[in-house]
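In what follows, structures are represented as structure tokens.
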Structure 1
Amino acid sequence: MSQMVVIGGGIAGLVLAASLGDGRALTIYQEPREASGSGEGTALALAPNAMRVLRNLGIADRVAAFGTQIFEYQILNHRGQLLQRVDLARLTKRWGEGFWCVPRSRLMAALALTANAGRSLNSAQKLVAINPMGAGYALRFSDNSTHFADYVVAADGIHSLVRRSLGPVAEELQYQGYFAFRGMARISHLGWKPSSAFQIWGQGREFGYARMNADYVYWYATWPSRSPEAILLPARKWLQEAFADWPESVGLLLDATSDRDVIVHPIYDLRQPALYLTGAYTLIGDAAHPMTPNLGQGACQAMVDGWVLGSYLRRQSPISAFRRYEEERRPHVAQVMHWSRQMGRAIHVRPRWQACSRNLVLSRTPHWMMQAVVGRTLGRPESLGSLRPEHASAGK
């Protein structure tokens, strides 16, 4: 039996394993930090495309039970004045799934439980080298162990070693000129509907938040920096000063956040998806298409990757499945990467006149156009089907 391995036990890798069910031999190599629950204390925005994947896997309700459904987005200026409201009801009806803010840890736990049933999960050391060997690949880890695979799926994140080692072209990450801060505030009341998510746009920076559950609100912020090495610490205290003149809700959320619950990292993306149509390997999630967070689609597109690739692997040989997956996914994720990058650039304009012009255009944009942008980002509901893996296999 041929040996297929997944490098990385994050969202994309676990969705792939779960979508294959227990009928496909597969080994997942993940670093110990991932196995111990990386992502505790943060949240994820899951759009209908991601929720459709979870529905197909049979765990959508289990994950949603720990989160809050979002029915509208409100975009404000830094003085708290409403610029745009996006009602999500039409898209929710079209997909048959809603928009949710959920704990990352709960999503990961549900995926791990589904993916690991009857499967080999190897909490290996860090992958340090991967090299072609015969018709397959030799994988060397930091504990000097070597493993062999006929086929490799790279789900090893934005700094993917597999992409850098096997890619036919040098894929250089692009620093986008700003840092992202993420945190969880323990706060039960802010004076707004829990079904609304907020984005506040300023000059070169933003702050957003959404309620995750009755006790916690998830928030994020961005700040420009010329260098990706200039991490600003201590992050929470610095943010309290940087956003002191913004709406009161921002200060309340930062006050209610523990220092240890703030995550800081520079924002990178790739110009094009790293889906090469070559080799006995493929890439999924951030390894294939790291994108800016401005459309909230990073994790969602990773989940779609895992489901689509798994759907082809259930019906075809690995090489054929890899190529079909890459051909299907490349055009759409390329668009989402571009739109997200452009949105980030619009949000982070620094001259005051540009920020004022942006706000004026946004406030006068028709509502149907805002819905259309979100809808095109999600893709087509029919592309993800509605069958759970065992039903799809039984119908072959």
Structure 2
Amino acid sequence: MIGRILILMWKEFLELRQDPRLAGVILVAPILQLTMLGYAATTDVHDVPVVVVDGDRSTHSRALVERFAASPYFIVVDEFLSPSEVDAALASGRAWLGVVVPMGFGAALDGSGTASARAVQVLADGTDANSSGVALAYASGLVSEFNAALVAEQRLVGGGAAGGTGGVQGDVRVWYNPQLVSKDFMVPGVLALLLMLITSNLSAMAIVRERELGTLEQLNVTPLGRFELIMGKLLPYGMLGFIDVLLVMAVAVFWFQVPLLGSPALLLAASAVYLLCTLGLGLFISTISSTQQQAMMTSTFFFLVPMIYLSGFIFPIENMPVAIQWITTLIPLRYYLVIVRGIFLKGVGFDLLWPHFAAMGAWGVTVLALAAARSRKTE
């Protein structure tokens, strides 16, 4: 049996060698896609264009405006005299934020003005809700820093009498990704995504290609059993998938500087279980498709795209409706994302990740059993 499987595997490798473009898709495309997606798939926001209306022109108002100008997150693109001009800047897309400092701002901070003059208005373009939300958070943090510096200055001038011991100060610490770099979170997810797209599509076309070329009937009359046919077809793509895993890991660690805090061996073991799922899915798709084009369309629109949206790669699962959250438990990409991000960023071990290993293993065995049941190979 082993000899027959090895011969069929050798046949698959010979067919791959005859198509140089396919070899390029398998080995070169993942690196290029990871490089592009690693830079493009980011939620970090920098150089946010801001317009300012300084209605006070005091020392305090200029200090606040200068904080925005000196911040790496903002670029002050223009200063207006009237708040009405901010609307046009936001509508045209010249600016994402508008900062309006009211008249009497400095006097209010010194204690001689009205309390309402302390309120600095920040207007945001909500067309891109995610980016605007991040920019507003940056602006809120900058105003808080300005307020804290002002309070400290007033205490120093007042000899510490004002405010007594001061208010509550929060000591915020971020674990696993201290700088909150989205690249460190997204690049491991791109690894999982690329592995699923490549291996499932290739295995989906493996049987279909034989059917289109008319060689499937020749395989049916050979001594190959159903299990041997499945193993001989899937193992070559599994080996290529492992090569892709190693290449993508190298790019993530050495090019994007994503920390790999956990065990590389555990990551490879998780990838092996994940490949069982993706290759099994591709084989199942090949049993319900008649042509390579049909297999590609079925794989993309009925399986891969829903998995990407519901796996937590783009949208947090916790924010989805409860019914959709239950549906996500049927998606293997969800579990592999938890594993790969946990190993990369948290350095966790099998003792914490074993439920996700078990879920992926059960999914892979089930889909392989379904594919084998639908196989028309006669023994």
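If helix-only ellipticity at 222 nm (-39500 (n - 2.57) for each DSSP H run of 4 or more, over all residues; to 500) comes out at -20000 when worked out from the coordinates, which of 1, 2 was used?
Numbers: 1: -11000; 2: -20000.
Structure 2 accounts for this read-out.
Quick check for you: by distance in nm of label points 7 Å out along Cα→Cβ at positions 17 and 305, which of 1, 2 is greatest?
Details: 1: 1.7; 2: 3.8.
Once distance in nm of label points 7 Å out along Cα→Cβ at positions 17 and 305 is tallied for 1, 2, the winner is 2.
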Which one of 1, 2 has distance in nm of label points 7 Å out along Cα→Cβ at positions 49 and 353, as calculated from the coordinates, equal to 3.7? 1
Which entry (1, 2) yields the derived value 23 for relative contact order in percent (Cα under 8 Å, 6 or more apart): 1
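Taking mean count of other Cβ atoms within 10 Å over residues 289-296 as the quantity of interest, name the structure among 1, 2 where it is greatest. It would help to have the intermediate numbers written out before the result.
Numbers: 1: 24.0; 2: 16.4.
For this comparison of mean count of other Cβ atoms within 10 Å over residues 289-296, the top structure is 1.
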Can you rank 1, 2 by Rg/Rh (Cα atoms, Kirkwood Rh) and just name the one with the largest value? 2
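Each value in this text was obtained by applying a stated rule to the coordinates, not by laboratory testing. The structure presented is a predicted model; accordingly, all values stated were derived computationally and were not measured. Cβ atoms are built from the backbone, for glycine too; each structure is taken alone.
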